[in-house]
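Next up: some structures, all given as structure tokens.
Just so you know, all these numbers are worked out from the coordinates, no wet-lab data involved. The model shown is predicted, which means the values in this text are computed figures rather than measured ones. Cβ atoms are built from the backbone, for glycine too; each structure is taken alone.
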Structure 1
Amino acid sequence: MNSFINDEKILSIIENTKFSESKAEEIIQKALALKGLGLEEAAMLLSCPDDEYLDKIFAAAGKVKSLIYGRRLVFFAPLYISSFCVNNCLYCGFRRDNKDIARRRLSIAEVLKEVNLLESFGHKRLLVVAAEDKDINADYLSEVISAIYAAKNGRGEIRRVNINCAPLDLQGFKKLKKCGIGTYQLFQETYHNNTYNKMHPCGPKSDFMKRLYAMDTAQEAGIDDVGIGALFGLYDFRFEVLSLLEHCRYLEDKFGAGPHTISVPRIEPALNSLVSDNPPYAVSDIDFKKIIAVLRLAVPYTGLILSTREKSSLRNELLYLGISQVSAGSRTNPGGYSSSGDGQFCLGDNRTLKEVVMDAAEAGFIASFCTACYRNKRTGADFMKLAKPGHIQEFCLSNAILTLKEYLLDYTDNGQNKASALLDAEAANIKDGNMRKITLGRLKRLERGERDLYF
């Protein structure tokens with residue numbers, strides 16, 4: 001099996017790209033037409049010097065996000081279930097040779113304790129995260145996911161469970177599909193083969209090709225929403241961005257749908273990591289902004305995920321550059337919502353879910369806990385048919401409004417705060433008259449006690 005990532009080709013594009021304002025302007029206009037970008041076009045924008053022209057790129061990214069998804073911002077929380085790991089990734093606090101970390105693997109009862117807390121905060125979407133633990137298999141993961149869906153805490157419930165775990169075989173992925181996962185997420189970490197081999201010296205994760213083609217197996221098992229990503233700081237960020245675009249192209253060509261999400265984690269310090277305190281290719285804040293903006297312009301339909309690795313002040317800025325999904329109130333150690341412990345990496349944003357929701361509203365973004373597409377079978381290629389031309393926001397706005405209303409009713413005093421005022425204004429301004437009328441009617445039904453209303 002050959003890699004669809006051609007290192008020589010990508011490095012040649014990077015080396016031979018010289019920034020030109022006139023060409024960049026043409027590229028931006030293409031992106032604003034929701035046509036995406038090729039490798040050379042993305043490389044051109046990534047090569048933009050740190051001057052005022054960057055503002056044009058950033059503004060265009062924000063507009064493209066708005067054209068596809070509107071002002072909605074999807075919220076979720078990670079749920080770590082194990083910190084035992086057979087790999088020895090040099091950047092990770094969970095690596096096998098870290099003898100100072102207190103390891104933990106959650107029982108089903110412990111998972112439910114965490115879920116009850118997350119539900120009490122108002123979360124409706126979880127990302128289950130597991131290290132590559134020899135005692136974790138598809139049967140255990142299926143039991144965890146089924147238990148999460150069955151857990152109720154007053155009005156609280158989890159309506160979508162995504163998962164980030166080591167690659168499974170075909171039968172393993174079929175078990176996850178059967179128990180109702182949303183997105184299967186897996187990061188290549190770095191697409192540069194030599195760097196990958198250096199950072200992953202042993203364990204199953206040392207197999208670059210197995211990881212690269214994991215999404216193929218997931219798709220063959222019927223999981224048509226997949227999420228990819230790279231850990232920025234291991235290698236040249238330009239190479240990683242272009243490789244992500246190649247991965248998108250590959251999935252589109254083979255399965256008729258690119259990735260449902262792209263994640264953009266940046267290396268943060270981790271206990272006894274060998275590289276995270278001094279990343280080999282540290283990414284500055286301005287380059288991190290370029291990464292996010294160019295990905296949004298290049299792959300307009302995908303969900304761009306931002307984690308709590310980043311500081312709250314920077315996260316607030318990045319919302320305007322194309323981010324469409326954020327974690328909030330996160331913990332990165334198993335049992336972290338009910339007890340302390342060593343996390344996989346250091347967090348930069350320690351705000352509560354409520355604080356992030358309100359700050360997002362202050363910035364003009366509607367917090368969304370929507371799970372409608374997944375439950376209405378708008379996944380994979382069917383989702384892309386709506387997302388690519390921007391029609392998905394016809395559902396996104398109303399569903400975001402309804403889920404935010406639920407959150408305000410159940411987890412705040414629902415007073416005249418910024419989120420409530422924004423919700424009312426957005427509902428009144430829904431363009432389609434019939435959709436507006438139905439949405440306003442459903443808001444009244446929520447006030448009367450109904451829940452889980454969606455389009």
Structure 2
Amino acid sequence: MSSPAEPLAALATPARAGPIARALARVAGAVSARRGALFPLAPVALGLGVGFYFALGTEPGPALMVGAGLMGLVALIAQRRLADGLRPLALGGALVVAGLLLAAWRAHSVAAPVLEWHRYGPVEGRIVEVDRSVSDAIRLTLDRVVLPGLDPGRVPATVRVSLHGTLDLDPVVGTRVMLTGHLGPPGGPVEPGGFDFRRLAWFERLGAVGYTQSPVLALDDAEPGAALAVNRLRQRIAEGIRARLPAETGGFVAALLTGDRSGVGLDTTEDLRRSNLAHLLAISGLHMGLLTGVVYGGLCALLALFPLLALYLPLRKIAAAGALTAAAAYLMLSGGNVATQRAFVMAAVFLGAVLVERRALSMRSVALAALILLAWRPEALLSAGFQMSFAATIALVAVFRWLRDRRLTERRPPPQGWRRLLAPVTTAALCSLVAGIATAPYAAAQFHRIAEYGRCWRTCSACH
């Protein structure tokens with residue numbers, strides 16, 4: 001019986017192959033030597049396909065998409081007949097095609113009309129979200145929009161209106177309102193390569209943005225039903241917090257718990273930005289990590305108090321299931337924006353590793369989280385939060401795994417005395433240093449600056 005390496009050796013013989021085949025054989029040999037450690041490259045291949053789609057200057061036609069799909073299918077089928085060293089290359093090519101098709105499918109699945117001109121006139125719709133704009137004005141997001149005089153097939157699915165006039169009603173989610181205001185299409189980047197709000201608006205099905213200086217009139221009471229029940233619950237919790245805590249303290253707490261930033265003023269937000277603390281207002285990795293960590297540790301400690309439970313039940317799995325439930329509830333309560341969804345997926349992957357008795361913090365776990373996110377929301381690849389959070393996580397996992405392997409190789413004893421007391425401080429400092437170095441290139445590329453002060457690596461998704 002021939003070994004899997006024999007086809008590669010035969011391919012590389014001078015009598016049967018030229019330079020290209022010999023180079024291919026060398027690549028296949030290197031890949032074969034890394035078998036079992038190539039899974040972390042899977043999201044890289046998928047991301048290449050997603051990035052290729054968004055890099056295209058025009059929307060690809062059906063012929064290109066069908067041809068790409070056939071190529072991916074051929075690569076997927078052919079990998080069964082290839083040598084072991086060439087199979088990962090074929091699977092990688094299939095993943096690149098899958099990323100291209102996923103991004104195209106996602107872009108078309110969320111397609112909705114976009115207002116193509118500036119319009120002034122009456123606007124009618126149902127409130128689905130209440131927040132605050134960068135100009136410190138209350139902002140309403142409306143769905144079930146009606147624009148009199150415009151063909152219903154060309155009316156945007158949702159519009160966002162900033163209120164610069166008086167607000168004589170309580171903007172309860174689910175209330176149908178009418179106003180007179182200025183609307184226009186979402187704006188593009190203000191500089192070459194800058195942030196493209198049109199792309200973000202497209203995937204949020206936001207077809208028009210604008211403002212009004214006229215009063216907002218309520219047409220009906222808030223609609224009942226489960227569809228908006230969570231948003232109404234969030235709004236009631238935020239209002240209750242702001243009513244019980246003084247000044248903007250309540251607004252800050254409400255932003256941390258429910259994602260409602262309407263109680264935080266513009267001056268406070270600007271102060272947070274200047275001190276590099278604005279990321280605290282965005283519910284992302286820091287908040288999800290603290291919640292799941294406290295719940296997981298608390299449940300483990302609580303259950304360990306009962307000897308019978310500690311002896312006969314898998315406490316770590318029970319605690320992981322409880323932490324995952326708490327994370328899902330927080331995701332729902334916070335409004336479920338893109339940054340929170342990404343943080344939840346990563347937390348779910350790590351807690352799932354505990355449930356199936358695998359190492360929670362490993363390159364495979366990070367790669368699995370990236371694969372899920374890219375398959376779920378391919379557009380997240382272009383966001384600063386996705387790039388910076390995964391860059392920091394990969395760097396931290398790699399550095400601490402290297403330190404662990406080095407300690408095991410050299411058989412160093414655990415730190416004692418004052419070194420043990422300083423271990424948490426040095427670990428936190430090392431985390432900040434490694435994460436800062438890993439995310440600095442992305443911060444420079446996305447925001448044209450590097451943070452003057454240290455920033456927690458888990459909160460970099462606050463930017464979007």
Structure 3
Amino acid sequence: MAIKTSTIMYSQRVKLLESQEDHFRDFKSKKIKPAKITKTISAFANADGGDLYIGIDEDKENKIKLWRGFENVEEANGFIQIFEKLFPLGQEFSYEFLKVSDAGLVLHINIHKTHDIKKASDDKVYLRRGAQNLPVTTEEKLKRLRMNKGLVSHESATVSADLFFITESDVVKNFLCEVVPTTNDARTWLKKQLLIRNEKPTVSGVLLFSDEPQAIIPKHCGIKIARYKTIDSEGSRATLDSNPVTVEGCLYEQIYKAVDKTVEIIEQSPILNNGIMDKIDYPPETLHEIITNAILHRDYSIADDVHIRIFDNRIEVESPGTLPGHVTTKNILETRFSRNGSLVRIINKFPNPPNKDIGEGLNTAFQAMTKLRLKEPIIKQNENSLLVVIRHESLASPEELIMNHLKKHSEINNSIVTRICHIDSENKVSRILKNLVNENLIERIPGKQGRASAYRKKSNIK
């Protein structure tokens with residue numbers, strides 16, 4: 001296995017030594033046993049990937065990191081041999097030596113999130129959490145990891161319910177009538193699609209073809225929509241506009257109902273802006289694709305609903321379960337992997353399927369935001385859920401947003417700047433306004449002091 005040597009600048013070395021160990025980064029001494037390091041590589045591969053540097057260790061007395069690399073490539077052979085056996089060079093693992101002057105070679109291993117589960121040399125499975133490598137010690141934890149990796153899916157599990165609920169439902173009758181008119185034998189068709197196993201309906205079968213799947217799989221397959229009148233990072237009971245809305249029904253109905261209800265709530269909740277009610281618009285394609293994605297790709301083994309939270313400046317869509325397989329927040333727009341293959345495939349057979357362009361939904365959502373000159377959504381993976389934040393935040397700079405506001409309104413104050421620019425620092429708001437004053441673009445309105453302070457556009461500015 002040929003491993004290249006890359007020369008880095010001294011400033012890059014300093015930056016690396018000043019960085020901290022965390023969920024995505026670790027440092028190890030070259031004196032550590034290679035077998036022990038395989039635990040770290042296993043942990044990164046089974047979580048979200050990361051970077052491991054061998055040849056950097058800590059002076060615990062002075063609490064600083066020291067670059068104490070290998071004298072030559074051959075000195076690292078013991079590490080390379082065991083790594084090649086367990087984690088071969090390729091798309092998931094890459095290796096390089098880092099060199100700075102004559103300070104020795106540091107072996108840098110870049111580990112990607114892998115599709116399958118990787119074991120360390122002790123034949124145990126590890127998982128990265130924060131700066132720790134935690135052993136996966138129980139069958140329940142290993143099962144959860146398999147679920148998270150997408151190696152198994154809860155959609156194929158059977159449910160202790162009468163087949164009647166999916167073979168005689170209105171949903172399946174309408175579906176067969178419109179999509180498979182050559183048969184009215186729901187039982188036979190569902191068996192062929194593997195939605196009936198051992199004379200029991202599967203989770204996918206219930207979700208797709210039961211009239212009321214929430215009655216059969218409670219607390220696992222609904223949608224909750226809440227409206228919070230705030231731009232705070234979290235909603236509270238005090239800012240909750242009304243009781244949360246619950247959306248139920250088969251998945252096909254849920255998707256369209258959830259999108260329609262979200263749009264309805266947004267349209268009914270204009271924002272008071274300097275005495276004028278402003279309407280906030282989100283691209284309908286973005287809402288549709290992100291909500292569809294949350295419902296079809298969530299982990300149905302987790303007892304929780306999909307949550308849609310509507311704030312004054314954003315919409316949050318949170319779905320149970322982490323990203324499956326090798327998918328990460330960084331490659332999600334380029335890679336394809338479905339946790340619930342049956343759900344995705346069969347719902348695409350419905351008339352006007354919600355997932356028309358399979359695999360292209362999130363790309364469509366991002367492109368729609370860009371067309372409206374809004375910032376792209378943020379995708380964040382939590383420990384047991386995936387959060388997508390759709391921001392109503394312009395691509396324009398704060399200065400542009402302030403001047404555009406003053407084209408429509410006679411004045412602006414700190415609180416308005418905070419809201420329209422999505423800045424949560426009063427000091428930063430003050431600096432921006434001060435700079436615009438110094439540029440002779442705006443001026444403070446006389447007679448308005450303290451919290452009532454406001455600014456207006458200079459008369460010579462169009």
Label whose coordinates, when helix-only ellipticity at 222 nm (-39500 (n - 2.57) for each DSSP H run of 4 or more, over all residues; to 500) is calculated, return -18000 (choices 1, 2, 3): 2
Ranked on distance in nm of label points 7 Å out along Cα→Cβ at positions 74 and 346, which label among 1, 2, 3 comes first with the largest value? 3
Supply the structure label, taken from 1, 2, 3, corresponding to Cα extents along the principal axes in Å with the calculated value 83, 66, 46. 2
